[in-house]
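Read the figures in this text as sums done on the coordinates, not as results from a lab. What you see is a predicted model; the values in this text were computed from it and never measured. Cβ atoms are built from the backbone, for glycine too; each structure is taken alone.
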Structure 1
Amino acid sequence: MSFSIVVDHVSFAWPDGTTVLDGLDAAFPAGRTGLIGVNGSGKSTLLKIIARELAPRSGSVSVSGEVGYLPQNVPLAAARTVSDLLEISGKRAALHAIESGDVAEEHFASIGDDWDVEERARAELDRLGLAHIGLDRTVGTLSGGETIMVALAAQLLKRPDVLLLDEPTNNLDLDARERLYAAVSAWQGVLVVVSHDRMLLELVDQVAELREGVVRMYGGNLSAFEEQVAAEQEAAHRMIRTAEGEVRRQQRELIEARIRIDRNIRAGKKAAANNKAPKIVANGLKRKAQVTAGKQRALHQEKLEEARERLTEAEQAVRDDAEIRIELPGTEVPAGRTVLTLPLDPPCTPWDADAEDEAPRAKPLETLVVRGPERIALTGPNGSGKTTLLKRIVEHGAHVPVRYLPQRLDLLDDALSVADNVRAVAPSASVNDVRARLARFLFRGERVNQTVGTLSGGERFRATLAALLSAEPPPQLLLLDEPTNNLDMPSVRQLAQALSAYRGALIVASHDLPFLEMIGITRRLRQDREEGLTES
C-alpha cells in the first residue's frame, strides 16, 4: 500500500517540557481517515506538525502533494474580511484594478490564471450554505459556525492534495453539519479529520486511533472500529480469566511442591538419623536433597512469575480510559423560584415546532423568564444570535449567581498555570482543595502547573469547566455555549451524567441533539435571524 502521509519517529514537547509525542510512527493512506483518541493524546498537535504549523523536536514527516489545514480554533481578527479569510483579497484587488483601467503588470501576475476567483469563491460559499455572506463582510460579524464554514471554503478553494480538518463540526448548526458531511463525502483527495462527531466519523474509510503514544489503523468507519474494539476487549477479558486461572494453579502447585519438599526433607533427616551410614555419606545425601529442593522451588517460582507476566500483559490489553469526574456544586433551586427575568426587545412570537404550519400559538414573548431548575435548550442556525443572547443574560444579571461557559473558552489566562487560574476564581480554596478539584478533571501531579496556553482543545475545556464550577459563589444558573465542542466521547457522556444531577437552572446552546437528550431538557427555545427568540 502506498501512503500519502508518513510520520517517522516524530517527537514533540512544549517549551515548558511537557511531552506530547515521543517517537511516533504513523502512515496515512489515500481516502478519508478519521483520527480519534482521548483528549490530550496529541491529535491536534500531530495535525499541526503534518501541516508544518509546528516543528517536531525530532523525526520527520513526508506528505505527497499540497496540504490544506483547517485548525480547531480558526485565527480571528475582527477587522479581517471574508475575502481575507478566503485568501483571495490580493487577486480581487488586482481584478478590480484591471477593471478600472489599471493594466500594470503586477496585477496580471497576481491573478495568474485565476480570473474567475470571485465566482468560484461565491459558488463555494453558496455550496456551504453561506450565500448570505458577502466577501467584504468583516469576520467580527460572523458567528463561530459561520467562521468555520468560511475557513473550510478557503481550504476547498485551494484544492489541496491533502486536507487536514481538526474538529470541523464544532459550533456548526444542523444544516451546516449536513453540508460539511456532503463536502467530506465528495472529497476525492486524501483527508485526515480529527473529530468526535459520530455522523462525520461514519463517512470515513478507515479510523486511526492515537492511544498511549501509538497510532493504530482500523479498516472501516466508526461503527466498524467499535465492533473491532469490542471483539478485542472480549478477547482480552477472556485472556485475563485464563491468566488468572493459570496464576492460581501455579500458586497451588508451588504450595504443594513446598509441602512435598519439606516432607521429603524431614523424611530424609529421619532416615539418616536411623541409618548408620558414615557421616560424610549422610551429609552428601542431605546436600543433594537440598539442591534438588531448591531447583524444584525455583522451577515452580519461575512458572508462577511467567503466569503473572501473562496476566499483566492481558490486563494491559484492556482499555481503561480515564474520564472526567465532575461534581457540580450542591445548589438546589426551588421549583417555583424565578432565577432570570430578561426583557426581550423586540418581543418575539413563540411557535409550536411540531406544528406543520409553524403557526403562532401564543402572545408575543416579551420577557424571557426562567424558574426553578429548568433545563433549557437554546437552538437555532449559525449567526442567529444564540451566543449574543447568552451574553445579554450575563450582562443583564440574574436573581441568582450565574456562570457562563463561552464557546471560545477564553475565560482563562493563557500565561498562568491551570492551578493558578482556578485559584483566581476560588481564592478561599486551599492548595490541596484546588489539586483535588483538578484531579477530577484529569489534571494530576505536575499537570496542574502546565500553562493554559499549551493545552489541547479538550484539555482547555476541562480546565475552563474546572474553574467555572469552582468559582465562588457557586452557580445556580449555568449558561453553556456549545459545551461538547472538543470533548471526546467518554467525556461527553460524563458531562451529561454530571449535568443530569445538577439541581440549578441550566441554559445550553447546542447543536448536539444526543447530548441534549442525555441531560433531560425540559424546555426548548429557538433563536432565528428573522423571528428572533421563539419557544416550542
Structure 2
Amino acid sequence: MLHPDVIVIGAGAGGAAMAWRLTQHKLKVLIIEAGPRYEPAQDYRLHTARWELDRFPFKSGSQGKYGFDVNSPLDPQWDNLHSWNAVAGRLNRSGVRIVADAGYHHVRGIGGSTLHYTGESHRLNPLAMKLHSQFGSGADWPLTYADLEPYYVIAEKLIGVAGPIEGNGRWRSEPYPLPAHPLCKASRCISDAGRTIGMHWQANSRAALSQPYDGRPSCNYCSNCGYGCPIGDKGSADVTFIRHALATGLCTILTDTPVTRLVSKVSGRITGVEVTDNKRGTRILKAPIVVLAGGAVETPRLLLNSATHTFSKGLANSNKQVGRNFMDSLTWVSTGMVDTPLDSYKGLPADAICWDYNAPAAIPGVIGGCRFTSATLETGLTGSVNYARRIVPGFGASLKQNMRNSLRHALSVSGFGEMLPNEGTRIELDPKQRDARGLPLALIRSRLTSEDLQRLSFMAEKCRQLLKAAGANPLVEEFGTYDYFSATHVFGSCRMGANPNDSVVNSFGRTHDCENLYIADASIFPSTGGGESPSLTIFALALRSADHIAEAGK
C-alpha cells in the first residue's frame, strides 16, 4: 500500500480493532507488526505428543526482551503470601521479589497477546472509572461507561462473546451474542462451595464460541486456550478483527517489521515511521495519521526512543508522563486436592467467575476491588506432566501410585485484583541493555504498596476459604505476585486524561503533544479495574477512537 490513510503500529487487540473499524469507514490502513504471522491449524501443537511440554509455540521474533527492576525486599509480615508447591516447597528463597519465567507474558505477532490469552471478555465496572472523584484514589477516566457501552456491543458481536443472562453490575443495551458455556465439573464444585460461604458464582463471559458463529466452529473444550487455538473458535484478534479488515481489501500488513523511531516536526506532528527489516533495511513510511498500539511496555519505549532536540524527553512527553502510572498484575492462585474425581483436565478455562468483590470499595479496609475465577485449567493442570512436576510428590513406584490417586483431582481458584499507580512502578529506558538495532530496551520497574499487599492477602484468604469449603485438602500449590513479578495484564504508562499536565492522551487516544498521533492499547488506561480482563475494553476504546479519526478527517 503506497499511500495509506492511517498507519497502525502493532496488530494486537488495539491495533486490530482500530484497523478493522477504520476500514469500515473506507480508510486505507497499513499495519506494521514487529512479530510473525501465526497459522492456527499449523502452528499450534495440541495434536502432538509434546503438547503439554511445548505449550504456546513462540516463533522467532514473537517475544521482546526487557530489563527488570522488581527486587524489593520481602517482609516477614506477609510470609503467608509466599509461592510454593508440594514438590519443590517454597519457590522463591532469595529474600527479594524476583522475575518469574519471562516476567512479562506477551506475544508479538498478528493478533498479539490475544493469541495466547484465555479469552475472558469483561466490561469495566462503571465505578472503577471514577476512582479519584468517588473514592479519593488513583485517577478518573475522562469518559463514561455510557460512552463505551455501544462499542462494547460492537466488539462482543465481532468476536462472538458467550455470556450469561444474569447481570454483574454493568448495564447492557443488548444481550451477549451467544449463550454462556456450561460450567465444567470442577467449576460446578467451586460454585457449590461458594454458596456455602456466601459467594455468588456465575458463568464467565468468554471469547470462545458456544455455537458456530461467523464461519468459525464452536469450542471443543480441549481446555488449552492459552496454548493457542487451532480450530479458531477462540476470539483472538487475528481470526476476528484482522480477518475482517483484510477482507475489505483496504488493509495491508507488514510482519516481522519492527518500528525503530517516530519521525516528527518541531511542532510534534509525526511525518514518518522508521522501520527496519531484514529484507529492505531501514526506511521511512508515511501516512497522515499514525496509531501506536504496541502495549503498555513497548508503546512508551517507542515514544522515549523517538526523542528529538525539541522533544528531548521523548515524543508526547513534554509533561514527563510517558512511562509513569504503570500498573501490572496483582494475582493469586491456590490449588488443593479433592477426594472425588473432577475430570479437571478438560473443559473451558476460567468458565466460572465471582464478581462479589469487584467494586472499588468491596474489600474491607482498602480501595480497589478484585474478582475470583475457576483456575484449574489456566494454571496448566491439564495433563500428567504438570501434576508430576508441581503437585504430586514421590519418585519411582510411589510417584506412579500418587499420580494414579491424584490425576483428575486438582481444584484451583484464582484472584485478580486492582493495582493503583505508585511512584516506584513505571516504564523507563534501560541504561544498560539494548536491542539488536542498538536501541535501549524497556526497563520495567515494579513495586507493591501496603495497599496492594492487603488486597493480595484478602484474595489469598478467600481462595483458601473457598477450597476448604469445597473439601480440597490438602493444599498442594499456591502462587502469587508478592514474591514473583509475573504480569499478564499491564496498563497505564501513557494515561488518558482531560488535563494535559498529568496525562499523555485525551479521551479519544490522541496525544496532547502530537496532533496526528493516537494510542490504542492498555497504556492509556487510567485504572486497571477490579480484576477485569482488559481485552474487551481495549477493543472498545480502539473502536471509539477509530470513529473519531474518521469523523475528524471528513
Structure 3
Amino acid sequence: MNMDIALRPAPVAATTAAPLLEVEDLAVRYVSGGTARRVVDGVSFSVAPGEVLALVGESGSGKTTTAQAVLGLLPPNGRIERGAIRLDGTDISRWPERRLAALRGARISLIPQDPTTSLNPVRTIGAQIAEIFEIHGERDRGRIRARVLELLRRVGLEPAEMRARQYPHQLSGGMRQRVLIAIAVALRPGLIVADEPTSALDVTVQRRILDLIDELRREEGTSVLLVTHDLGVAIDRADRVVVLRNGTVQEAGPVRQVLAAPRSAYARQLLRDAPSLATPRVRPPLPEAASIALRVEGLTHAYPVTGEPGRVFRAVDGVGFEVRAGTTHALVGESGSGKTTTARCIAGFLRPTAGRVLVGETDVARLSGEALRQFRRQVQLVFQNPFASLDPRQTIAAIVEEPLRNFDPIPRAERERQVRSIIERVGLPDSVLGRPPAALSGGQRQRVAIARALVLRPRILVLDEAVSALDVTAQARILELLDELQRDLGLTYVFVSHDLAVVRLIADTVSVLRNGRVVEAGAAERVFHAPESDYARELIAAIPGNTQGARMVAA
C-alpha cells in the first residue's frame, strides 16, 4: 500500500514526552431499574502533550462514556468499576466532585457536541465566557472583560464588543461552536476533550472549526481527545486513533497504520462505511428516453421579514432542475442555502411564490383541498431525525399503518398484510411491529420512517437529510437500502444533504445551492471531478478525509 500521503505529521512531543493523560483498564457501568450494564470494559490509551488522539466508533461503542469518565462527568447512574485515569501522573478517577470541578476548565476542558443546547439562551455570550474566570476565582471585572474580548477575537468572532453583547440565538451554529471553543481554551488547559464538536455543522463550517482547534492546539501545545464517529475527521485531524466497539478496544495505533492495515474486522468495516473514504459505486448510464419524473422551473419562495412590513426574504430564488424517473437528484448546500424550502415545495407543504413544480404533468403549486391530499400519495417526505419524526406513543405497526388508514378504506387484515410486507421490505423483522420507537436504534427508526413513506407506493421520495442524524455504520446500511429499493421499485429520489461525501455515493445528478440560487448543476461525476464554481470547489475540498484516505482504503 502507498504510505506517502499528506496526513499531518505526529508532534515530536507525542514520542518524547511523558503522557499528559493515561487511561488504564477503564471499566464503567450504568445501573437502570436495578440492572447493571457494563458499557466500557478494559479501555486503555494515553495522550501525549500536543497530541490529538481520536476515539472512534458507532453509537453505543462507549466513546462518549469514556470521555465523560475522563472529565468526571458521568451521569448519576454511571460508576467507574475499575481502572485508572491519570492526569499528569495523578489518578483522578476517584476524586470527589469538588476537586474535579477545580480541575475542569483549568487543566482539562470540554467542547460539547451541540452548540444549540450547550449555551444559556438568556445570558449574553460575554457573560457566559466571563463565567469561567469567575468560577476559578478572578474578581477583577476589567481583567475579565479584556480577556473575554481577547478570546472572542482569537476564535474569529468580531467585532468582539458586539458579539459579547449578543445572545446565542443571534449567532449561527458555527459561531456558537466558536463560543464554546473560547470557553474551553479560556484558562489554557493542557487537555481539551472535543466530543463530536462538528457533527451538527455544515461541512465548510466543520472544516473551519477543526482548523481553529488545530491552530489553538499548535499555539498552546494543548492535547486533544477527539471523540468522533467519522473516520474521515479522524484521518484529517488525529495523530493516533482508538477504535471502540461495545465498550472494548478493537484497534489502536497511529492513524497511518490503522488506515493502511487495519487488523480488526470492525475497523475494516468502519473504513468501508465511512462515506468520505468509500469508493462511489458505478451507476448505470441514464437512458436518454427515460421520462422526466420531476421538473422544477423558476421556483421562488419568499418569506415576510418580521417587523419590516413589505420586505421579504427570498429563501429560494429561481431554482430549476429536472429529475429522470428512477434516478437520484441531490440538492446540496450549507444551512440557509434553500434546499429544505425547495424540498417542501416539491412535497406540496409550501406553496411557491413563483415558478412551477411539475410531477409528471401535475403542477403541484396549483393543487389544493382533496386534490392536494391525493397528490401526497405520489410524493412522500422522509425527515431528518428518526428520533423526532416517529410518534413515541404509537407502536411501529400503528405508525406504518397510519397512511393506509388515512388514504385507503381497505379491510384491517389487508392493512396488516401490507404493513408486514413493507416492514420486511426495509429489512426489519416482524417482532418490531409491537414495539414503540424508543425500543429501536436510530438506523432501525429510519427504516421505519422509510417504510411509512413507501406503504402508499409513491413515485417520488424526498429525503431531507435522511441519514445525517445516524452514525456511519447505520448510515451506510440505509444508503444500501435506498439503492436496493430504487432498483427494485423504480423509485425517484430527491436527496437533500449538506454532506457531499454521502451525495457522491448516491446521486446521479446534483444541484448545488447557495443563498437560494443554483450555483452549480449537472451529472454528479462531473460536479465532483470538475466543478465549475468556486463554491462547489470549496464544498468538495471540505469533505473530511477527502481523496487521499480513499486511495489508501482502495489500495
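Listed values, structure above:
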quantity: Ranking 1, 2, 3 by mean projected area of the Cα convex hull in nm², the structure that comes out highest; calculated: 1
quantity: Origin of the derived value -6500 (helix-only ellipticity at 222 nm (-39500 (n - 2.57) for each DSSP H run of 4 or more, over all residues; to 500); candidates 1, 2, 3); calculated: 2
quantity: For mean count of other Cβ atoms within 10 Å over residues 406-413 computed as 17.2, the structure of 1, 2, 3 it came from; calculated: 1
